[in-house]
Every structure is written in structure tokens, then in C-alpha cells.
Structure I
Amino acid sequence: MERIILIGYMGAGKTQLGKALAESLNIRFINSDTDIEQQTGMSIGQIFEQYGEDYFRNLEQEYLKSLDVHEPFVLATGGGTPCYNDQMTVLNTLGTTVYLHCSNETLFSRLKNEREHRPLIAGMSDDELRESIQYRMIQREGIYQKAQIILPENEHTIAALTRHLHQKN
């Protein structure tokens, strides 16, 4: 079994679908943000606040280099992971990348009640959140589209993802 890497904007469902997929395949689930938090002893928000985004993006880059490429796993990345330091190329080399596509409106509806748990959008008004999603998706969509599989919003299920993975192979 290969390595499967889920990418997409925050709120797309990478962790939820990733955990379920890993369980169904009986392989390890990894969440890069969670692992980085555990390794540093700081939350992503604290890292951004204390050291800035560039520092965090370098931590992500080092984290990806540290993964055991001889072991099958499902990896849920942070939303920005593929968009910095040419990491989309690294991810495509590391395993099968799957972009969990969602509309901006779906992302907004999922994130509007999650603000207190997500430091990068904490304190944003609804309008600011909508604008932030739209702005970042304009920046990121072209990179996300480089994934080997693009999973449409209405197909974010284990069955659909497994079907797409088999079609790819």
C-alpha cells in the first residue's frame, strides 16, 4: 500500500476523512499540524505569533523530510503546506496526493463556528472570514489542482476516495 496525502483548505475535511481512510486501510494516520505541535510543544497559533509564518513553513518542510517513506500512511497536511517551498512537488513525490475540493461557501459554513479552535481565523467577522477564504483560495487553487486526484466536494467519502485511488493505479 502506498502513502496517501490529503491536501486542501482548512475545513475541507482532511483530518476526518484521513482518519477514516487510514482505519479502513489499517495503516497509520498522520496529521502534520498535530505532529509539529507535539514536536515543538507549541500550538500552530503560538508558532505563528512568536516566530512568524516563514519559520512555521520551514518547520513543515523539515517535517515532510523526516517522514518514513518506507511505511504506508495517510497524511493530512495543513491547508498551506503545499503552497510554500515547492512542497507540492515534494508531496507528489512522497505519495498519492488527493485534493479535497470544497466551494468557498462550504468552507465558510464549516469554519464560521470553528473560529475559536483555529487561530489563523480567530476574531474574524463573517465578512472577513469570507474574504479571507476567497483571497487564499485564489492564491492556492492552482497549487491544489496539481494533486494527482481531485476529489469533488460531493465525493468526500471513503468509498469515493477508494474508487479514485483504484482508478489512478
Structure II
Amino acid sequence: MALLKILKYPDPRLRIKAKRVTKIDSALRRVVADMYETMYDSQGVGLAATQVDVHWRLFTMDLSEAHDQPICIVNPEIVHLEGEQFESEGCLSVIDAWDKVKRAAKVILRGMDLESNPLEMEAEGLMAACFQHEIDHLDGILFVDHLSRLKRERIDKKIEKNNRQA
């Protein structure tokens, strides 16, 4: 396994819409293993393939504190949204930026596992928000796109300042 480089906002590659996975093979499984290692090393709870410059529709996730409940969804799609939640989100691609984002409180997601088995998952709360956040990445959407223009401009200025100092 290897650590992958996480693309940082405003890298234009984060805006690329991912393509459906048509074949689950050893190369894809290797990418997924590397994504888990990268996600855990970065102390994230989710990582979309787009964030590591792999433009396949899949993401990894693990909401457990012990990092012992890994989830990988291939070709995910949300088939049902219900309710509303307004919780703070961050992103491994948007350094040091956290803000409240409006999401559905409950979702039903369909996709496949790494054995090509179809799956359907119902999620609420944090898991529902994570599913929506990661699928946004696969569609070229970042959590900052859900914020007001003023909040995005503040984040942009902070990132520019940090880049100048680096």
C-alpha cells in the first residue's frame, strides 16, 4: 500500500466528473487499499477517488474511532433524500476550512461493493452527510460550493495567504 497525494482546493482536477467503474480488478482494489491508507493517515472519515486524482466513481469511508468499519462504495448513487440537517463539515482537500452545510438528514444509497455485489444502504446523520459529501466530490462539487459567496471568498483568501507563506 502507498500514501496517495490528496489534491488541494482550488486544483481544477477536483472539478472533474468521475466515470462509472466498469470493471473491478486488482488495479482498482490496489487504488482502494491506497485510499484507505491515505484516508486514515490524514485522519479523515471519507475519501473520494477524485480527491486523489483518480476519476472513477468510488469512495472509501470509515466513521468508527477504531478505524475498523471500512466502507467502499463503487458507482454510488443516492436514490432517496429525506429531511434536513445543518452540520459542520470539513474536507481533506480544503485545508483548515470548516463550515455548516445543509444536507439531507436521511438518504438511501445504491452501489456495489468490491466484489461487484449490489448494495443498498440507508443512512442518517453523519453517515448520510458523508455519503452526500463524497458523491459531490465524484460530481466535481466541493463542500465550499454549498457556502455563501462571502464564506467562499474568506476561505479563498486564507488559502492564498497560506500558499504565499509556504
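Each value in this text was obtained by applying a stated rule to the coordinates, not by laboratory testing. This one's a predicted model, so the numbers in the text were calculated from it and none came from an experiment. Cβ atoms are built from the backbone, for glycine too; each structure is taken alone.
From I, II, which structure was mean count of other Cβ atoms within 10 Å over residues 31-38 = 19.4 calculated on? It traces back to II. Looking at relative contact order in percent (Cα under 8 Å, 6 or more apart) for structures I, II, the greatest value goes to I.
Which structure, out of I, II, was helix-only ellipticity at 222 nm (-39500 (n - 2.57) for each DSSP H run of 4 or more, over all residues; to 500) derived from, given a value of -16000? Working through the options, I get structure I. Figure out for me which of the structures I, II the number 0.40 belongs to, where FRET efficiency 1/(1 + (r/R0)^6) of positions 95 and 119 (r between Cβ atoms, R0 = 30 Å, to 0.05) was derived from the coordinates. Working through the options, I get structure II. Starting from the value 0.4: which structure in I, II was distance in nm of label points 7 Å out along Cα→Cβ at positions 47 and 63 calculated from? It must be structure I, since only it matches.
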